[in-house]
Structure I
Amino acid sequence: MDTRTRGIIATVAAVILCGCPGLFLCIFGAATATGSMPYTTELNGISGSGTLPATSGYVMLCLSLILIIIPIAVGFFALRNRSSAPTSNEPMPPAS
């Protein structure tokens, strides 16, 4: 396998493992930060309800940004063109 194919596989794996959960966490974090995430619980006949704190929504948004940046960085570093110097052992021709 050449390096380009490995880079594509690494990018697709990073998108599936980090990018998709990052997008879902971003949506959930935005909903939590705006205060529109109510919850209700019931345990042994006692029920409770409330909303998740906005700070947890902001934390989720920050984590989601990190998870979204990872596939972008993997794709950039795996698929960039590397210009390398010639590795030949032949002598260089004289400049004219």
Structure II
Amino acid sequence: MAVKNSKAYAPVENTSTHARLIQALNRGDATPQMQQDALKYIINTICRTYDMSYHPESDRDTSFAEGRRFVGLQLVKLLSLLPDRLDQPKKE
């Protein structure tokens, strides 16, 4: 999937479908499939988690893209963690 605007700070080109997904998720009435689609949209498109964050023309754009990507990586990490292990005391 090609990025239409390579500027790191460029807003995502949302569609009405994307708005409906996110709004249903927020209201708490999204179907299981809608929830999965919304999360996939957030991780892949909004956060650009799997895109190259390096912008050779600007280190500020690279930093911005890395910040955006960091959010996606945190979500992906939470999806793979075992929740019960998070509640256990940490060993020193």
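One of I, II was used to compute log10 I(q)/I(0) by the Debye sum over Cα atoms at q = 0.14, 0.15, 0.26, 0.30 Å⁻¹, for residues 23-70 alone, and the result was -0.45, -0.49, -0.85, -0.99. Which label is that?
II
2.5 is what came out when distance in nm of label points 7 Å out along Cα→Cβ at positions 55 and 79 was calculated for one structure; which of I, II is it?
Values: I: 4.0; II: 2.5.
Computing distance in nm of label points 7 Å out along Cα→Cβ at positions 55 and 79 on every structure in I, II gives 2.5 only for II.
As an exercise: semi-axes √(5λ) of the Cα gyration tensor in Å, calculated from one structure in I, II, equals 52, 14, 8. Which structure is it?
Of the options listed, only I reproduces it.
Identify the structure, out of I, II, from whose coordinates helix-only ellipticity at 222 nm (-39500 (n - 2.57) for each DSSP H run of 4 or more, over all residues; to 500) was calculated to give -16000. Could you put the intermediate results ahead of the total?
Values: I: -18000; II: -16000.
The read-out was computed on structure II.
Work out which structure the value 26 belongs to, where relative contact order in percent (Cα under 8 Å, 6 or more apart) was derived from one of I, II.
II
From which structure (I, II) was distance in nm of label points 7 Å out along Cα→Cβ at positions 15 and 31 calculated, if the value obtained is 2.5?
It was calculated from structure I.
Readers should treat all values here as calculations from the given coordinates under stated rules, not as data from a laboratory. These figures come from a predicted structure and were not determined experimentally. Cβ atoms are built from the backbone, for glycine too; each structure is taken alone.
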